[in-house]
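Take a look at the structures below.
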Structure P
Amino acid sequence: MDVGPGDRVAISLTVNGVQRDVEVETRRLLSDALRHDLGLTGTHVGCEHGVCGCCTVLVDDRPVRSCLMFAVQAAGHEVKTVEGLAGPDGELSPLQQAFKEHHGLQCGFCTPGFLMLASTFYERAGEMSDKEIREALGGQLCRCTGYVGIVNAVRAAGKSA
């Protein structure tokens with residue numbers, strides 16, 4: 001089957017544990033499909049070049065810049081967004097709670113990307129140095145916090161895990 005840039009295709013993917021079917025243009029970015037087609041607006045789009053990390057989601061448990069991935073590439077895969085971190089009753093995850101308690105956010109725009117990346121390693125962050133946590137969070141940009149609250153939140157979440 002030949003498919004061009006403006007053509008639409010049906011894809012199926014699992015998002016936050018729920019199988020989702022959506023029809024997207026072949027050039028549709030995963031970030032746009034999540035936000036506009038599936039209504040999951042927690043994934044933010046900042047730079048649209050993969051530099052800031054605001055759009056970070058997990059694909060098969062690995063962090064991915066969703067502004068650099070086509071939605072069709074996610075077909076058949078497991079995608080986790082920031083909406084998938086909280087419990088079914090809306091209870092904050094330990095990582096989200098730590099961000100709240102340790103001032104790991106200010107404007108909150110970058111927070112979903114930090115949460116998604118940190119969710120891949122925070123359980124061992126209790127034993128990590130500040131430098132190691134900062135390196136693990138490398139590539140995520142925040143213009144408000146200076147990163148101290150974020151590092152403290154990730155470490156605190158790790159100690160409570």
Structure Q
Amino acid sequence: MDVPEEHRAHAPRVLGFAAVTVSDSRTEETDTGGRAIREAVERAGHRVIAARIVRDEAAAIRAAARELLLLPEVDVLVLTGGTGVAPRDVTLEAVAPLLERPLEGFGELFRMLSYREVGAAAMLSRAAAGVTNGKAVFALPGSPKAVTLALNELILPEAAHLISQARRS
């Protein structure tokens with residue numbers, strides 16, 4: 001068995017996820033990005049512990065992230081929205097100070113996969129990830145297609161492995 005497979009064999013089977021939709025206009029009824037997170041997580045056999053919609057304001061985003069990361073049953077926090085280059089896109093600025101270990105490879109891989117679907121516009125995404133206090137944090141674009149791509153191709157296949165490594169002593 002190779003090392004990544006050995007690590008995966010000892011990883012948790014079911015993880016707790018929290019979702020935050022960052023938007024000035026979305027409601028529970030129109031939150032397609034948040035719905036995409038919840039559906040993909042549940043389809044993969046994990047649990048959705050909590051979901052929130054917050055305004056595209058750094059203080060609100062950071063407060064929601066901190067609150068959810070304090071929940072002991074949350075292993076992974078996924079934020080959708082506010083990762084572009086518009087002046088109101090402040091998700092990255094809000095969560096970056098919370099990350100103990102950024103995962104630069106996530107953003108690079110996401111943009112590579114995204115390029116196949118949207119072309120050069122993929123470079124406008126500031127999707128990012130990191131680890132804090134043994135928990136994973138992912139900041140994704142607001143598009144449900146982007147959310148589904150990131151979850152299905154990157155996050156869900158490696159989340160348990162990532163968490164097991166982040167919690168190693």
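Structures P, Q were compared on relative contact order in percent (Cα under 8 Å, 6 or more apart), and the highest value belongs to Q.
Can you say which of P, Q returns 0.9 when distance in nm of label points 7 Å out along Cα→Cβ at positions 91 and 147 is computed? Before the final figure, lay out each step's value.
Working: P: 3.3; Q: 0.9.
Matching structure: Q.
Among candidates P, Q, the computation of log10 I(q)/I(0) by the Debye sum over Cα atoms at q = 0.11, 0.19 Å⁻¹ that gave -0.44, -1.14 used structure P. Here helix-only ellipticity at 222 nm (-39500 (n - 2.57) for each DSSP H run of 4 or more, over all residues; to 500) has been calculated and equals -12000, so which of P, Q was it run on? Clearly, the read-out refers to Q.
Once distance in nm of label points 7 Å out along Cα→Cβ at positions 83 and 107 is evaluated on every structure in P, Q, the highest one turns out to be P.
Rule-based calculations on the coordinates, nothing more; no lab input. What you see is a predicted model; the values in this text were computed from it and never measured. Cβ atoms are built from the backbone, for glycine too; each structure is taken alone.
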